[in-house]
Structure I
Amino acid sequence: MRLQLAKSSYVSAESGGRQGSLSDSLTCVSTPSLASLPIRRLTLRDLAACADLSEDRGWPREEHKWGFLLTAGKGYGIDDPDGGLVSACVVTEYGPHEHPALAAIGMVLVAERHARQGVARRLMRHVVSAMAATPLTLHATPYGRPLYEELGFKVTGRAEMVRGHFTPGGPEPKVATRAATAEDLAAILRLDEQAFGTDRTHIVTRLPAFADQLRVAEEDGRIVGYAAAWPNMETHVVGPLIARDTSVAQALIASLAAHTDRPLRTDIDVRHEELLAWVKARGLASVAFNSVMTYGITELPGDWSRRFAPVTVAAG
């Protein structure tokens with residue numbers, strides 16, 4: 001229950017201490033329970049509220065990333081009667097619009113004042129139901145993993161977040177890299193679909209506006225990899241990182257690092273042990289591990305050997 005002051009029975013400073021009438025009594029206004037608050041679709045109009053929610057939980061505001069996710073995917077949220085959002089998450093679909101081949105769930109957040117009250121569970125159940133037969137994936141922190149396991153998600157992989165200033169050194173890969181151009185788009189889309197096993201045109205075509213850098217690796221006039229670096233607070237996040245092999249991935253990271261003074265951050269599939277050892281030898285340190293989880297499929301589609309890092313763990 002919430003107490004609301006409505007011309008109440010109180011001693012008012014403005015009335016010189018005169019007591020109000022009995023008709024001015026305190027009234028009780030019912031506050032809707034969390035379980036009764038509707039879940040709705042979010043839009044770009046909710047960008048500031050989403051950033052506020054991130055900040056409430058001690059995350060960076062990440063308005064740039066929220067804007068990308070809300071336009072490339074579908075946001076779901078619960079409004080707080082007192083203002084702002086109780087909870088939010090974003091779903092990014094891949095493949096045919098009518099029948100997505102895969103959907104990635106990310107940015108699952110609950111306001112601190114409403115934490116540990118089943119809100120995230122309710123929101124996730126709504127999303128799983130809304131996606132029907134579409135296979136799902138997400139990156140889970142150790143804190144969130146038990147909830148996702150309860151909902152039927154299975155751990156199918158791991159990613160290691162690394163961060164730091166990249167320092168060139170040692171033998172560098174002999175792979176040519178350059179800034180991507182509009183003429184490279186068709187080749188990048190083909191490479192991306194091979195690596196991810198499904199069409200991601202709506203993600204890739206947004207990268208030139210979202211990222212500060214978009215670079216390709218070439219061999220004999222053929223594109224064999226591409227990568228982006230986008231701004232996130234004081235860092236540049238490397239992702240997506242798609243490459244024919246480790247040497248191409250190394251060349252792309254080195255070329256992105258050469259064009260920024262910011263620290264780099266990226267999330268690398270732990271199966272790419274050689275790349276992880278290489279970036280750590282050049283100044284990036286391990287920050288955290290996330291579990292890659294799936295629902296409705298036993299493993300992610302595509303070719304993991306060419307898929308080194310996602311555009312963001314919130315979108316796969």
Structure II
Amino acid sequence: MLLTGAILCGFALDLLLADPAWMPHPVVYMGKAISSLEHWLRARLPDTPWGERLGGILLAAVLPVGTLAVSECVCRLAAQLHPAAGFAVQTIGCWQALGLRGLASESRKVYSELAKNDLPAARRAVSRIVGRDTQTLTAEGVAKAAVETVAENFSDGTAAPLFYMLLGGAPLALVYKSINTMDSMVGYKNERFLYFGRAAARLDDAANLLPSRLAALTWIGAAFLTGNSGKNAWRIWRRDRRNHPSPNSAQTESACAGALGVQLAGPASYFGTVHQKPTIGDPLRPVEPEDILRANRMLYTSGVLALALGISIRTAVCLWLQ
């Protein structure tokens with residue numbers, strides 16, 4: 001039950017404080033480790049498709065295993081020092097694995113700039129939370145990009161870390177974060193990472209397979225609870241949840257599009273190249289800045305629903321096993 005308490009406290013700290021700038025974050029060190037490992041592996045393996053694939057496989061194996069070993073050792077050593085120290089370390093690890101409040105805060109900044117009709121500032125604000133080119137986005141395009149990233153990142157920023165911490169505490173949640181960070185850094189189908197990043201991308205797909213679908217179901221529940229269209233969220237999710245190159249990215253995005261009655265996704269520019277992507281949802285009306293606030297309400301509600309359901313199931317299983 002101590003782990004359940006640590007998860008609850010970590011979730012509460014994320015809601016209250018997000019990620020303070022003064023606090024060292026494990027993702028920063030994961031990123032440095034990924035860059036160092038990539039450089040080391042590329043220097044020692046043949047510069048061929050086979051060599052790059054092997055390097056990517058080694059990276060995808062070493063980083064999660066190393067993350068698990070380090071985080072598990074830290075948690076165990078803290079618990080041996082004192083139960084309170086073990087609880088504190090688990091709580092901090094759970095807190096740092098979650099990103100709900102930070103995502104809501106950053107998207108709210110986009111809304112604030114759009115509300116002031118400052119399109120250049122809104123483009124700069126949204127560029128901090130999306131990977132696409134933002135320099136030429138219209139006001140509607142900025143709002144749409146913000147809504148999409150709120151929905152999509154709920155899955156890998158909150159639902160998936162929560163899923164893994166309920167299974168294995170902070171160490172397993174941080175292993176997931178290492179996989180997700182690795183995918184965000186090397187999982188691209190460009191010249192540099194076409195072969196090297198393939199293993200990381202596939203590992204991330206596998207790690208998100210179940211959490212993304214559970215996240216979509218909690219988002220549909222949140223649509224009912226926040227006055228949006230839960231019925232349409234269910235319909236669009238069932239119809240459009242596969243409208244993305246990734247097997248997971250359209251899960252929550254389709255539920256969000258249906259809940260709001262808007263169309264998301266479609267063509268987008270990355271590094272100067274336009275990528276033709278399928279659309280998600282029906283264009284019943286244009287996307288507007290207020291949709292960012294509506295998406296944020298569903299984001300918070302989905303997070304609380306996922307926490308409540310996860311804690312309930314974990315508690316029931318623990319009681320049954322006693």
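Okay, here's what the table says:
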{"read-out": "Which of I, II yields -25000 [helix-only ellipticity at 222 nm (-39500 (n - 2.57) for each DSSP H run of 4 or more, over all residues; to 500), calculated]", "value": "II"}
{"read-out": "Test item: mean count of other Cβ atoms within 10 Å over residues 104-111 calculated as 20.4, pick one of I, II", "value": "II"}
{"read-out": "Ranking I, II by distance in nm of label points 7 Å out along Cα→Cβ at positions 40 and 96, the structure that comes out highest", "value": "I"}
{"read-out": "Origin of the value -0.34, -0.93, where log10 I(q)/I(0) by the Debye sum over Cα atoms at q = 0.07, 0.13 Å⁻¹ was derived from one of I, II", "value": "I"}
{"read-out": "Which of I, II leads on mean count of other Cβ atoms within 10 Å over residues 56-63, largest value", "value": "II"}
{"read-out": "Distance in nm of label points 7 Å out along Cα→Cβ at positions 112 and 240 - highest-scoring structure of I, II", "value": "I"}
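Each value in this text was obtained by applying a stated rule to the coordinates, not by laboratory testing. Just so you know, these numbers come straight off a predicted model, no measurement behind them. Cβ atoms are built from the backbone, for glycine too; each structure is taken alone.
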